Structure 1
């Protein structure tokens, strides 16, 4: 499942940064479909790979305040490691990254939208909305292998993609981080050029079935002594 590191790679392991990924899932005749994009070929990190919208947590995600919150069962499970403040920041990062990379607003109307110095959040709030954290379900955590140059401690969220199916047809710019966006049936997505953790997530999603809001034990993938380890939390 994972590449094996050599001794040099082990010695230079970087500390993983908090990150979040949001996967939109919709039902189709052939089964669930997921929204994925192809990373710009000009990027230094994983060029040309197919991924879900996501990225590291920003300071603005931590400081932001708004009325909506995670569902209690999601908050409780997400806060096991790091507390409720960190949990909310991770969920906000997932919403922001979806907006910045795919142009999709996971939000609900707000009479007085919050304010932020973040350009991404400012544009988001300009739509007259605030993040809809209740739409998110926490389903997996994975830490990048220690021999990677860039390491992330990523929490994977899913949300219902049905309302957004017709909103991804806008032309993509060659400067966009994700130059292509499309819906893929899970078996088709598994045939794409994927990062290892993305493939692991798709396998988990396939095993999970159709339910978006079943908050069972969350698989946690990490490394110990050079080997991939999986536990449920």
Structure 2
């Protein structure tokens, strides 16, 4: 049973979240302050944290930042009324794994929690990839948003499809024939040159601070491999 830590200062919301998630098979601990959350992160070792931003004392951004500074990789999902793009960018910038705006669907919250738990447990085959994170890059396929070092990067629909397929097959070499079939559907106007151009554009947009994208590797004579 996965352990969820809910950090929410509004009592009714906190009770409702705990009741719902408990009824969906999670072991839930609910607290109202950032200080309590930081104490429990190490002592209770939750598998995931649902965290509000506007908390008394230490706010959620500070809590998340301190968790990451301690070297902990526990998934953090912000559930907050702050809905501006700058709020989301700030949240991802301090190390959050996901971000939902109140009022949020409880079923969507559950779905995102399960995706994050599958990713951290290594059970990636349990469902389709919806969100993924490596280094300074975070991809949300449900919202079609890609963040590189906290900044939103525009990817075309086909670039997103290509990235999703590479991530779903991470560690494996995928051939151009596989990409033609699964990403482009064998359309007549697509050639290997088209695929290479899309990969080049994807690498450029996902590049690190040194201008490189080493997670998409070219395997000479075979195809491409994603290693993020």
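Assuming -7500 is helix-only ellipticity at 222 nm (-39500 (n - 2.57) for each DSSP H run of 4 or more, over all residues; to 500) as calculated from a single structure, say which of 1, 2 it is.
On the way: 1: -7500; 2: -12000.
It was calculated from structure 1.
Taking Cα extents along the principal axes in Å, for residues 62-149 alone from the coordinates of each of 1, 2, which one would give 42, 32, 20? Checking each candidate, the match is 1. Matching task: 56, 38, 35 is the computed value of Cα extents along the principal axes in Å. Pick the structure from 1, 2. Going through each structure in turn, the value belongs to 1. A value of 12 was computed for relative contact order in percent (Cα under 8 Å, 6 or more apart); which of 1, 2 is the source structure? Checking each candidate, the match is 2.
Here, each number is a calculation from the coordinates, and none is a lab measurement. All values derive from a computational prediction rather than experimental measurement.
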